[in-house]
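Laboratory data are not the source of any read-out in this text; all were calculated from the coordinates shown. Values in this document were obtained by computation on a predicted structure and should not be read as measured data. Cβ atoms are built from the backbone, for glycine too; each structure is taken alone.
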Structure I
Amino acid sequence: MRRVDVIRHDPPQGVIGQRPSVNHASEVISGDVVLYGNGVPLLVLTKVAIPTSFRQACIGVKATPKARTQGLITTSQAFGTLTRNALRAADFCSTSALSVSHPKEHSELVAMGSALAGVYREHAPAIYEDHRVKADGIPRDFRLRDTPFTSGNLNKHASLSYHLDKGNALNVWSAMVVLRERVSGGYLVLPEFGVSLELVDGACLLFDGQSTWHGLTPVDTQPGGYRFSVVYFSLRQAWNCLPFKDELARAKAKYTEKARALVGANVSAEARKRIDAERIKR
């Protein structure tokens, strides 16, 4: 594995608001490589074997446009754990709908997470071990098998503006695998380091996307072509999840509490109507 030492600089002025381009980097890197900064590994790029069943699963799952943080729009499908979110009336930890609607495809996506965790452990053992120990604080019910990851996204997109990932565990890495056929473009640009990465079919990328600005150059897709990136990560809020049985009990209690409050409000409204009616009679 080739080693490349880099120095982090602030992104060039005005670049972050522009469409990502290889021209924002002084070097295009391809093949197996580890980026180091101050003697510490920052990123691993290598290649993994892609089972036909995994490729078919990615093609078979329907991805839909979604708004992410920082105004990003991606065409994606979540899998694995969904954490509590009172704003979407789902104040409980659960597994994604994909595990029910497409169990076979979901299983393939999760299985690839185990393979990428092995690459993570091999090429960044200290960071992986720290991640693994931290992940022991998450119930096994809400982890992707034997990995430190909790969740993932299957993405299909033509370009992705420069951004920092949000909502993941701090100071650990995410993993990504790329599938592509009959497409061009789709370089990952890291403007702080002045490099862009060629992501071929089967490319596996591991790094901390929360601390490193990154963006994807436009993808030109030919008829019958596709480009998918499948990303694995640990949601920060997963540490608040309880074991499944306890999470279910909590959700039922929350529902009962809301139902009682609603019934109480309705009873109070009816009581007020009766009082008003009596006043009118008098």
Structure II
Amino acid sequence: MSETLGSLLFVVFVWWFATGVVLLLGRLGKSTFGWSFAFATVVLVMSLIGLSISSESLSTTNIVISFSCVIGIWAWHEMAFLFGYITGPRTLPSPKGAEGWNRFTHAFSALLYHELALFATLVIVVAITWGNDNLYGLAAFAILWVMRISAKLNIFFGVPHFSDDLLPPHLSHLATYFRVRPPSLFFGITVTLSAAVAAALLGRLLFGVDLSEADTVGLSISLCLLLLAILEHGFMILPVKDANLWRWAMIDPPARQKKGRALQVPLRSIEHDHRVTQE
């Protein structure tokens, strides 16, 4: 029980701290991006190697290591995205009045390279872990990947609240692809399915009589990661900004404040135009 509790606390801390560090690095001057990304790339390579090795046998230690490696891999993608290195071929705001398939293709084009890189990494993670005893690292990456796609689609379809202030100024054009509106049917479906999977994991933990200590830790970490992703979805419909969790990372140096305001003012106007058009 103590190892399980310790693992859960570790998951929550790593999720919170790693997210904050990535956000912080994305808000520093662009002169720092090269060094930060070079270090992140070293971490990426080490994480892939560590994930491959730790997946070979099932133990509590290997499960925690595989989860940590997945976070290192995911952080590289987040940094590549927030730094503007791997985003998409489209770097313009959403065209005024764009709707339906036209709006979707523009939005997807703005994220195309990022999505392809994530999918390619999923294939790599499957390749280096499949058939091994410890698949909890693969499960962690799959949860992050599926729930991130769900979050992006829900923001695209429209939610009452979203934290566009998490975007650095050089990616602020992406905010024009978001919509402020009541939750769609898709939101209800995705959250319901996610909750059902979480309930199944919880049931397995509570009533599984043949669980080893390692499996208990692995299932607990998977459940915790999924619940954190569901919580992020919850922030989309609650008048509480998830950015408050990382306020310490939301720096805005004076030299960039004017640039940020200059970019954000017209974007807000575009968002307003979208709302007027929709109404």
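One of I, II was used to compute semi-axes √(5λ) of the Cα gyration tensor in Å, and the answer was 43, 22, 20. Which one was it?
Source structure for this number: I.
Taking Rg and Dmax of the Cα atoms in Å, for residues 58-185 alone from the coordinates of each of I, II, which one would give 16.7, 54?
Answer by label: II.
Comparing distance in nm of label points 7 Å out along Cα→Cβ at positions 82 and 170 across structures I, II, which is largest?
Top value of distance in nm of label points 7 Å out along Cα→Cβ at positions 82 and 170 goes to structure I.
Assuming -10000 is helix-only ellipticity at 222 nm (-39500 (n - 2.57) for each DSSP H run of 4 or more, over all residues; to 500) as calculated from a single structure, say which of I, II it is.
Clearly, the read-out refers to I.
Given structures I, II, which gives the highest value for percent of Cα pairs over 15 Å apart, for residues 26-73 alone?
I
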